[in-house]
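Once you scroll down, you'll see the structures, which are given as structure tokens.
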Structure P
Amino acid sequence: MKYLLTLIVATTLLAGCSKDKDDPDAPPANTKGEMTVLLKPSLSANIILTGKNIVINWGDGKEEKFPDLDFKVTGHTYDQSVSHRIKITGEDVSSFSCMAQEVTEIDVRENPALQALDCSTNEISSLDLSKNSYLLYVRCDDNKLTQLGLSKNTVLESLNCDRNDIATLNVSANTKLKSLSCRYTKLTTLDISHNTALISLDGDNNELSALDLTHNPELQRLAVNDCRLTQLNIAGNKQLNALECSGNQLTALDIKANSKISFLLFGANQIKTIDLSNQPALEYLGCALNQLTALDVTNNPKLINLDCWENDISNLDVSKNTALTYLNFRTNNLTTIDLSKNTALSDLRCRSNNFSAESLNSLFNTLHQNPGTKYIDYYDNPGTNTCNSAIATGKGWTIRF
């Protein structure tokens, strides 16, 4: 079932990556092509194709012909679990997916009409795309690639090369690139100065000590968690609405110019202050494991999720955050909080603060009693053992231990 769902997702993505034949970036009509893939020993194979007059030689002496395929999942069952080389020929074969088929080799050089390729989750160590100049979409994540040449793929718009052993990635020729995901590779540098159309960048878990975003004004999503960044300048990225930069070495983060941010995650850094006064659209805030002594969220009325555990915060005003459903401020220095305005709250975590029994009772009294499942964790406070938890449970709150 998981594989079938993944195939459906792949089919949807591939379906959106073909250009009309009148588009200058589209291949000429009736372009003939050929592709091959080598499978590890297996009893079955599934591929997705778009094209005309397609012939599939499954590598076991059996052949199938299709006058027309439109993003169709085509499967085959083998009599023996041995290695098979599949050969595909046809016209206008614009999309191909062999995702999660234990492919060890793939050759698409003789199919110039290819616009969308998904060979992810395989065991491919080499991928030659030099003859596929019309490629718009490439997924080659979860393989064994050590290099990836993209200099001939000048119309490429989307690339995912996550979880490979790629030490360098040159995307300078891919000036139309809109989406780039290169997570869990071995990059120490990433030059995206030529990718001015870039909208989404996922670069988590690399060894990037610096990242220049000054040439990416259209960027809307940026994820650079668990890199080695010591600073991050996003002043020129005014379209940014989602930022993830947790697990770095940041001591400051300036987001005053980024008023469209709705999702912000910068946990596990060394940040002492953060100004959120110009983020009216903010819905999710994760700033745990920093050195914050104060946190002002009074200008963030749309906030739904606030995760600020393990800081040094002594005061937290959430009276303006009436949409809040999740609030986690455990392991801070709060002694009191008023939650009377937070009538949507369903998950509250306030353990390991400095609440006395009296202040915990006051907190319980401000909790709403609206119907629905509600959880509270207040343990490891000075007043934990002597407070009146019945005030909370009487309002329908379940105590987490």
Structure Q
Amino acid sequence: MKVKLIICMTCLMAPVFTVQVFGQDATFTGDVEKVKVISTLTDHPGAPKVLIPHIVEWKANHLVVAYEVGIAGKTDMGDIVSLVSTNDGDTWGGQVMIFDHREKHGVKHYAYANPILYKIPGQNLLWCFAMRNPLYQRNSEESQMVAAYSGDGGRSWNEVELIMHYAGSLVLAGNVLQIMEDQGEIWYLLPAHRNAVSNGPVGGNREHFVLKSKNLLEWEVAGYIPQPDDVWVHEGHIAPGEKAGELIMVMRTADHANQALSTPRAWSSKSTDFGRTWSYPKEEPELYNAVSEAAFGKTVSGTYYYIYNDGPAKGVDSRQALRYKVKRKGGAWSGEKTFYDSGTKNSYPSVIEVKPGELRIVWDSGTRAETRTQIVFGKLRME
């Protein structure tokens, strides 16, 4: 990677790095380090896009990323594949298919979207949850949840049938969060939402909710987040709250025409009963959001992070630069910092903490003209 220093009124001596971006050099500024393009469209001949990656740590220095490989003619459906790094992201390989749209299930074909990776602390199994939708549909809005597991660090995967007590359609986002209730029971929470107002054949209404499970195989609804009349809250990320027993969810926002709010901000909701009930959502004045999922979480030391999109014009073509803010324990949100800005299109960051304050991040990226032509990996120091 080449590094040079430039001086200008806007960057104020900020270092400018160069990374290969799908056949062209792209300079970027930002605090993310060790940036690598780990997959491009050339790895998937015929695919129109690669998108929505998710990252997990299997063991020290062993990282696994899953992402979607799009299908021509579909909005957001395709295959789910994984990559493995055994040296903390320096090199990547071992591309494996997790969910394949060409495989038949009886007489049906399905396409897949939105992988969510998870490893239970102290166990060797990796889990990949995703959405499955009949292949004939245009988009993934009427999906059901599916899963696969890996016992060898993402080198091979086995599909497993879930027991779902929630029978409606869903869209997955965020991360699985392990919690312990007052009685000492371990539960796993996973945010999801329903978006079936007009995009699918079933119809219905928009709901944001949280699924829960004791064993990652059997899932039910833990609770619903109230849906404001004039703000569509969805794609929430859950983290432990600042008080004992509290959970906080920070959500993407839009109006019900899927346009940015007049004041583009994330909204949040809290639960004090392990996800069963959630407060009425409220605006987070310091957290910008304009119709794009942001990564929200809490480090082991108690620092919150929020990594989000911000375009050249607020609320216009928002999915370009990635910015971030941090909130130290007991403090306020920091000012806006640049995570990655190259003048290209970027979205959907996914984060895992591998050591205290050491984050590993993946996101989908593109060129100045095209979205989602590669999957990018980087490192960020929080402390």
Structure R
Amino acid sequence: MTRHVRQTRLSIVLLAAAFAVAALVTPATATTGTTAGELDAQRILDLKTDCANHATDAGRLQGWTRSRFEQCHYYPVHVTLRTTKGAYLGFFDFELWVLAFAYDGSRRVDYVTTVENVKQSTSLQDELTYLTINRNCVGTDVTCAGSLSRSDTIAGWYAQPRMDTLTVTSPNDTGTGPYKIVNFTETVDFVGEYRDGKTKPVREVKAVNNVRFDSANAALGKGKFKGTVFRDHVPKFTLHLNDHGTDAEARHVDDALNHPERTFPAILGKNVPGQTPDDPLRRLMDPAKKKRNHDAATRICRNVWGDSYPAGGLDCDEYPFQSTYQGAAESTDNSPFSWHGSARPIPAQDNQKGGNQLATFYGVNRILDNDPFYVAVQP
């Protein structure tokens, strides 16, 4: 049979494509009881499609994150096989897909791994050409369910491109610190072999996936008591300039980020953080420190607009927000007039609505103390 596979490669490639599609639309095995819902075929296919549209980012070692709860890796791989003396023997190609799904409301992550579009040079014998995919499961306070490794011939990967779903969970009451955090790193590597006893294997790590389990409970704020996120994703908080009830808040943030000359304190070379994932804000959860940030910002409002600035229903708004380490006191050692930020009186309703949106954003994305995020202002 394997000889027939080599002689009718075009037919097998078409058959493999059909198997690949079937593998992706077959529902994955998933642990019951997750509040985020079961891992279904449409969610798998949807992430894979989006991942293909971000192939460059997905091809990095850390892959591409669509959200705090979805991450993917896509690697077209060319394996050159040589004898132990260095002589060229042949090659095979394949595409490695790793789709990862975390859950808000459950300390669990699922990995869907497929090997697709496999082909080999005619110089190789089918029964000797092997590809092994290894998935790591080493960590404290985690349990893995599903096969960690699969070794098969090229014909075998043709026939069944998908590995069993790997599910990693962490008990709700384990972890370090007040939020019971467990960090876990999943790696995926491959080994290409020609099992004739004369050929050097090829091994390479292709995917690294960084996960955090937490049970922050009520401390998170507007969010579920436990959950799992991908640490490589830096979420974006969006404010709107029009028709969202936060016009003044959004204008203030936009000025701070893009027109710092319009803001106070007035300092030369002001460089306000938070506009990109590479220069993020970081959440601050300590209530006393948050209050200290706001008190420092209020000193700016009073200094520039006078003690009567609250007249007419105004609040002293600040950016970076008081709930970040880049706030007016934390980032300046409580010297707010040297702050790379902005304080400005705005309508209290705008300020409070913006604060509520930020709190919701923290909860939905499971942003805990010192977690990064960035800010965008849209029309």
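None of the figures in this text is laboratory data; all of them are computed from the coordinates on show. Remember, predicted model here, so these are calculated numbers, not experimental data. Cβ atoms are built from the backbone, for glycine too; each structure is taken alone.
Please state which of the structures P, Q, R yields 29, 25, 22 when semi-axes √(5λ) of the Cα gyration tensor in Å is computed from it.
Q
Any idea which of P, Q, R comes out highest on distance in nm of label points 7 Å out along Cα→Cβ at positions 70 and 358?
Structure P comes out on top.
Of the structures labelled P, Q, R, one was used to calculate helix-only ellipticity at 222 nm (-39500 (n - 2.57) for each DSSP H run of 4 or more, over all residues; to 500), giving 0. Name it. Before the final figure, lay out each step's value.
Working: P: -2000; Q: 0; R: -7500.
Derived from Q, not from the others.
From P, Q, R, which structure was mean count of other Cβ atoms within 10 Å over residues 102-109 = 23.2 calculated on? Walk me through the intermediate numbers first.
Working: P: 18.8; Q: 9.1; R: 23.2.
Label of the source structure: R.
With percent of Cα pairs over 16 Å apart, for residues 270-365 alone computed per structure, which member of P, Q, R shows the largest figure?
Of structures P, Q, R, the maximum of percent of Cα pairs over 16 Å apart, for residues 270-365 alone occurs in Q.
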